[in-house]
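Following this line, the structures themselves.
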Structure 1
Amino acid sequence: MSACAQDRCPSLSWRVICLNGSLGEHAQAWDELSRRDFGGHPLLSAEFVESLLRSFAAGHEHLCIGTDAQGKPRAMCILQPESPMVWRSFLPSQAQIGPSLLSEAAQAATLFHALPWGVQQIDLLCCDPDFMCHEELHAPQAYPLPHALTVSIQLVGTYEAYLRARTKNLRANIKRYSRRIQDDGRPMMLRIHVAEAEVKAAVERYAALETTGWKGEQGTALGSNVQQLRFYTDLLSAAAADRRAKAYELYFGEKLVASRLTYQRGGMLVILKTTYDEQEANLAPGRLLLNELIRHEFSTEAHRSIEFYTDASPDTIAWSTGQRWIRHLSLYRFSITAPMIDAARALLPGSRLSSEREGVEYQQQFFGCCDDLPAGAIQLMEDAGREGSYLGLDWYRNLEQTVFVLKRRAEYAVLFHRNDAVAVLPVLLLRRRRSRLIQGLTSFYTPLFGPALAPQLKPQALAILLRALNERHGGVPSMDFGPLDSEGHAGQTLLAAMRLAGFSSFEYHCFDNWHVNATGNWETYLRARGSLLRSILARKGRRFAAAGGRFELLRRPDEIDHGLRAYAQVYANSWKKPEPFQEFVPGLVRTFARRGELRLGLALLGDEPVAAQVWIVSGQRAEIHKLAYDEKHKAFSPGTLLSEYLMRHVIEQDEVTDIDYLIGDDPYKQQWMDQRRKRWGVVAYNPRTFAGVTGLGVEVLGRVTKGIRNRLKHFHR
């Protein structure tokens with residue numbers, strides 16, 4: 001589309017302009033937007049994008065410019081048609097993140113009207129959530145796909161303090177590497193090149209060094225590709241003229257043994273390329289150079305951070321102070337487009353062959369209860385439990401023993417990679433008519449569900465486990481998982497894996513969740529609450545104390561029987577319906593008392609319990625699981641006063657920074673919390689089964705009908 005097109009929406013008007021290997025007259029506008037809204041990110045600068053276009057453009061790249069009502073650019077991206085239905089980011093392999101100046105995915109969603117009508121999908125590739133498309137993603141037209149776990153180092157404080165915060169193993173390795181080179185007898189020397197001619201020469205030496213290794217054998221080395229070599233030479237030479245490029249080289253004696261090429265702007269140093277002499281691998285020249293680079297950057301105080309933009313290995317992660325997932329984001333013109341495309345793709349003849357090739361290095365095992373799990377799987381679940389009690393092994397053990405003991409069948413699907421457990425997916429196997437259905441191992445007590453995953457696991461690997469689970473049970477027509485954190489890695493990975501496994505998936509809203517970041521002291525937290533709540537606490541607190549009111553906090557296993565009797569008495573006198581599973585809460589209380597994480601609070605008038613709350617505290621996080629008060633004493637607001645008592649305790653004594661109400665959007669929760677987020681579930685249908693196709697059709701029809709009804713309601717207002 002060589003002509004300009006426009007979309008008029010309340011916020012943006014879009015133009016789509018065919019490029020000719022350059023940003024041309026729009027380079028200045030690109031740079032201004034990059035500096036204003038994206039911190040002058042080096043890889044989002046006009047200089048970097050221009051270099052990509054000059055070296056790798058194929059002639060069908062389009063610049064999309066979204067302007068506000070005053071004609072000021074607010075969003076820009078470079079897309080190219082992948083097919084008549086799909087446009088995606090211009091992303092040569094030399095670009096670690098996509099050239100997209102989009103602060104919100106919603107900005108790109110309005111772009112469809114500016115593209116040809118046949119375009120149903122926009123793929124924004126390699127989005128860095130710290131800089132682009134970073135709002136919550138739970139629109140039915142937006143599908144994130146975790147792509148690579150990247151790492152960074154924040155250059156705050158001193159190198160010595162940074163090193164002390166690394167793992168004991170990393171510090172020991174650095175000492176060992178240093179001793180080895182001392183024993184080798186050759187002096188180790190770091191050379192840093194910043195002048196234009198020096199950087200250009202360093203790029204040439206880099207290319208020659210990389211060609212001697214495995215990349216040279218595969219033909220992917222910098223020196224093996226003239227076009228790629230020219231890109232890095234031209235980019236870094238030009239950047240060096242303005243002191244925005246550095247080449248770090250490590251020498252053993254007079255021999256170059258490692259090199260890193262970096263590009264910098266806006267207080268950020270990005271490592272573009274790294275290589276080392278593989279013949280010297282026993283002396284770890286690559287790690288020694290990285291250590292010297294970090295030491296130097298701390299000493300100069302010239303940058304705020306070092307960004308790696310790589311698919312980080314465990315070794316690289318150990319050097320980092322922060323990690324995040326670079327993700328692809330697929331946007332669809334209509335909410336039903338994605339599941340219909342997924343269904344069609346799943347029925348293609350070649351889809352099964354590709355999945356078999358992917359699974360060569362992976363194995364699956366299935367276990368009937370959590371106590372049968374192997375050590376690696378147990379560790380994964382324990383690690384997940386640090387993010388929330390409801391994701392850990394003890395939570396599932398209590399569910400098995402109190403909720404699902406004779407009702408339904410639980411199963412733990414475990415994925416292994418080279419004998420290491422990398423994923424655990426707890427599921428329930430249900431029967432409906434003649435079919436088996438699979439859903440997450442959850443109950444209405446569950447505030448959040450998610451598989452336990454190794455930190456670097458990608459959706460493609462989890463999809464292997466889902467396919468194996470599906471085949472093990474004869475091809476289930478549907479799977480249902482929720483509630484999920486659609487912003488967390490586990491939730492996003494599961495959502496993407498369902499699609500990759502050949503299921504057509506739909507998200508649905510489960511409930512809202514209120515939480516608060518309680519940083520600072522109790523007085524600071526309380527001042528941030530409403531004046532009405534503070535007035536109630538002061539007034540009712542005086543009245544409660546005058547009537548002989550007091551509070552108890554129970555934590556130890558030897559206090560639990562007394563606490564559970566009091567809790568049961570309060571619950572029986574409350575407005576709440578009887579618990580359908582009488583042993584779940586006692587099991588929860590006893591389990592987390594043994595772990596030292598229970599906070600069972602009681603409000604008493606004399607010796608009579610009038611309010612009770614079950615909290616769990618782990619690390620810097622407090623979870624509010626159950627609460628009730630005796631309605632006969634409602635005038636004292638004992639539940640509110642007990643909440644104040646526990647809030648103060650966890651902030652002052654436990655020093656938590658996050659307090660979470662878990663489930664529900666009750667009005668009283670807004671008094672204590674200031675942040676609300678939605679929890680979503682996903683139901684996915686198997687288009688290879690008749691029942692799955694039927695369910696898919698019913699789901700699509702229901703959503704289309706609901707959309708029409710909503711439009712009609714809006715029209716008649």
Structure 2
Amino acid sequence: MAATKSFLLIFCGIPSSGKSELAKKVAKILEKRFNKPVLVVGTDAFREMMPISAEDFKPEREIFLKMLVFSAISLGLQNGYIVISDDLNYYTSMRKDLGDLAKNKGAGFGVVYVKTPLNVALEWNRKRDKPVPDELIEEVHAKLEEPGKKYRWDNPIVTVNLAEEDLNAAAERVAEETVKCMEKWGKPIRVSPLTQHANEIEKATRRALGEIMKRLKVGNMVDELSNLRRNVVQYALSRNLSVEESVKLLFEEAEKMVSAKITEKPQGIMFHVGLFGHVDHGKTSLARCLTEKPSTAALDKHPEAQRRGMTIDMGFSSFKLDGNIVALVDLPGHHSFLEQAAAGAHIIDLALLVVAANEGTMPQTIEHLKMLESLEVKSLICVVTKSDLVSAERLEKVKAEIQSLLKDSKFEGSRIVFTSAVSGMGIDDLKKCIGESLRLTVRNWTGPFRMPCDHAFFIKGVGTVVTGTIMRGAIHVGDEVEVQPAGVRGKVRSIQSFGENLKEAYAGDRVGIAVSGIKPSDAPRGSELCQPNSVKPATALIVKMKVDESFKYVLRKASKVHLNIGLETIMANFVPFMQEVVDTARKVNVVLNEVKARDECFALLMTSKAVPAEVGDKVLIFKLDLPPKISRIVGVGTVTDIPADHVELVKKKVKKGTAIKKRAQYMFIIQGMFKSKEAVEKYVGQTLTSDSGIKGRIVSPVGTEGLLLAEFENEIREGESCYLTIYRRIKSHKPGGTP
């Protein structure tokens with residue numbers, strides 16, 4: 001739809017005056033005759049989504065409804081629509097708020113006054129399917145502040161009386177005057193950032209859908225997948241998701257749909273299987289039994305691992321299974337290497353939770369399980385190793401322990417396989433179980449190339465080789481790439497995957513990439529190889545998170561935490577906060593003094609060094625300075641913003657007073673909020689809210705003892721409590737500062 005400008009029509013009138021029918025007629029005329037896109041927004045439509053709202057009045061619910069209405073109007077104006085506010089809008093202040101919203105969006109606005117007489121509205125109301133109480137209509141009629149009585153901006157562009165005028169004729173007149181008024185405003189609509197953003201999401205999701213169709217050969221699902229893409233686009237725009245988040249969501253939802261429809265086993269796919277569990281429970285020995293092709297740091301080849309007799313780093317190897325390649329990720333189990341295990345969890349499809357039969361579940365077994373849940377690993381198999389060392393009774397006891405551990409988790413009911421790396425017992429059963437657990441997987445095949453680096457080393461005659469699992473996009477021999485956060489660029493000379501030379505590789509492939517122009521020191525673990533200018537380094541992240549229910553401590557603001565993002569684990573300064581809406585155009589970040597188990601919040605994380613990150617990335621937060629015998633996982637979050645400038649934080653204080661005397665209509669004297677005239681004067685013009693949810697503003701001091709005069713939008717009760725919320729800005733945080 002090609003709109004040249006956006007405009008807000010603010011309808012005003014009493015209930016049952018015919019506004020809604022008029023709005024529908026006007027919308028159709030504007031769209032059909034004048035080719036203008038129109039959006040009709042009314043409180044009633046949102047109220048019907050909350051059916052209990054009709055049964056009892058709750059101020060917080062009314063505030064929420066107003067937020068929904070304003071959000072819908074804002075979104076329509078941003079996208080070039082004529083928006084019709086189909087509501088009572090009987091106070092001048094209500095119309096002023098809507099006019100300000102339009103101006104903030106660069107849009108014009110006009111008031112349409114539906115001046116139906118009270119007796120006619122009452123008669124029409126009684127004929128409705130669900131009439132409202134007559135008293136309500138009479139009350140609104142008494143309160144209605146007629147448009148244009150005080151301010152020129154409030155003069156109606158059209159006044160209609162539907163008791164005397166034909167509905168269709170009135171709609172024609174309103175539509176024509178609206179178009180004339182839009183021309184007078186004379187502000188052609190620029191293509192808004194949101195509109196451009198919508199176009200980018202459209203293009204990106206179409207490319208992604210094409211890749212899904214080509215790779216998975218699901219031509220019989222064209223209509224279903226096309227509908228899915230449209231739904232994803234609508235959802236992404238409603239939540240203001242980035243292009244990358246939108247495409248990722250499409251891939252995730254397509255995987256669910258395709259997996260449910262296609263029952264045959266996948267072929268020619270690389271899957272990533274991680275081995276987790278307590279130290280010395282036999283993960284590496286199990287990997288050795290399964291491995292056909294060892295790769296980077298596999299099977300404890302690292303000299304320090306051999307000296308210490310335990311895995312200290314991620315190791316990679318592979319084997320073939322049912323026409324697919326299974327890449328094994330062997331991870332440390334010792335409590336001091338939890339961050340290595342967390343890094344490995346980011347890149348796997350299936351987890352093997354390893355438990356030694358002679359010891360049973362241990363602290364790191366539990367910690368690794370919580371981590372797998374937090375990072376949304378899809379499936380899990382429990383592998384009981386060293387099964388040949390214990391009795392059958394002991395095996396049953398360990399099985400019961402595991403079942404108890406998994407109970408009420410997302411992995412409840414996962415299969416348990418008994419094995420021995422020495423005798424080979426159960427290895428074939430495990431392979432069969434892995435094969436049955438593998439399912440068709442949709443990767444992020446489109447979008448800018450992105451690969452977290454897990455190892456980098458120099459090979460004579462080849463140069464610097466960077467290894468990793470491609471998270472998004474594709475890479476080709478000859479492509480230019482960039483290492484972040486170092487910012488160094490190079491060119492792809494060759495690509496290998498478990499010894500096989502490739503010309504190109506895609507998301508999901510485990511590869512070694514030879515790159516000219518960079519040194520191994522440019523690409524340490526935690527850095528990313530990516531398409532130039534696609535990923536930026538960050539020294540501050542804002543994440544939306546939930547504190548894990550197993551976290552036993554209180555985490556205070558400015559606490560030091562360990563942050564795992566991608567394959568990097570670093571120190572960060574943790575500042576929790578909640579976002580509060582002050583008005584339609586402003587939110588504030590209210591700092592919390594502390595958070596505890598199950599709390600949901602935002603958090604500002606000031607990192608000890610730059611990390612490559614994007615909005616939508618998963619973040620795991622630890623307290624590694626806690627004893628290893630308890631869960632050290634604080635929680636998991638999603639990056640919602642990467643601030644490039646100061647982050648403004650505020651403290652919140654609520655002052656309470658009491659309405660002690662009515663001075664005039666809607667005017668009350670408030671006591672107890674302040675102690676002096678001077679204190680009141682600082683807050684003249686500020687907004688108050690009564691217990692019943694009615695808003696007002698401070699007009700002036702009364703006397704010298706801290707009394708104040710307040711004007712409200714509606715009548716309140718004497719003795720009713722009133723509240724003033726004060727936000728005090730505290731020190732802002734600048735990215736790049738010391739955490």
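Kindly point out which one of 1, 2 the value -9000 was derived from, the read-out being helix-only ellipticity at 222 nm (-39500 (n - 2.57) for each DSSP H run of 4 or more, over all residues; to 500). Structure of origin is 2.
Ranked by FRET efficiency 1/(1 + (r/R0)^6) of positions 103 and 231 (r between Cβ atoms, R0 = 35 Å, to 0.05), structures 1, 2 are led by 1, which has the greatest value.
Which of 1, 2 yields 19.5 for mean count of other Cβ atoms within 10 Å over residues 95-102, as computed? Each step should come with its number before you reach the end.
Numbers: 1: 24.8; 2: 19.5.
Clearly, the read-out refers to 2.
Of structures 1, 2, the largest value of distance in nm of label points 7 Å out along Cα→Cβ at positions 79 and 607 belongs to 1.
When FRET efficiency 1/(1 + (r/R0)^6) of positions 47 and 639 (r between Cβ atoms, R0 = 41 Å, to 0.05) is computed for each of 1, 2, which one produces 0.10?
1
Assuming 15.2 is mean count of other Cβ atoms within 10 Å over residues 143-150 as calculated from a single structure, say which of 1, 2 it is. So the calculation was done on 2. A value of 50 was computed for percent of Cα pairs over 39 Å apart; which of 1, 2 is the source structure? Traced to structure 2.
Rule-based calculations on the coordinates, nothing more; no lab input. In this text the structure is predicted, and so the values were computed from the model without any measurement. Cβ atoms are built from the backbone, for glycine too; each structure is taken alone.
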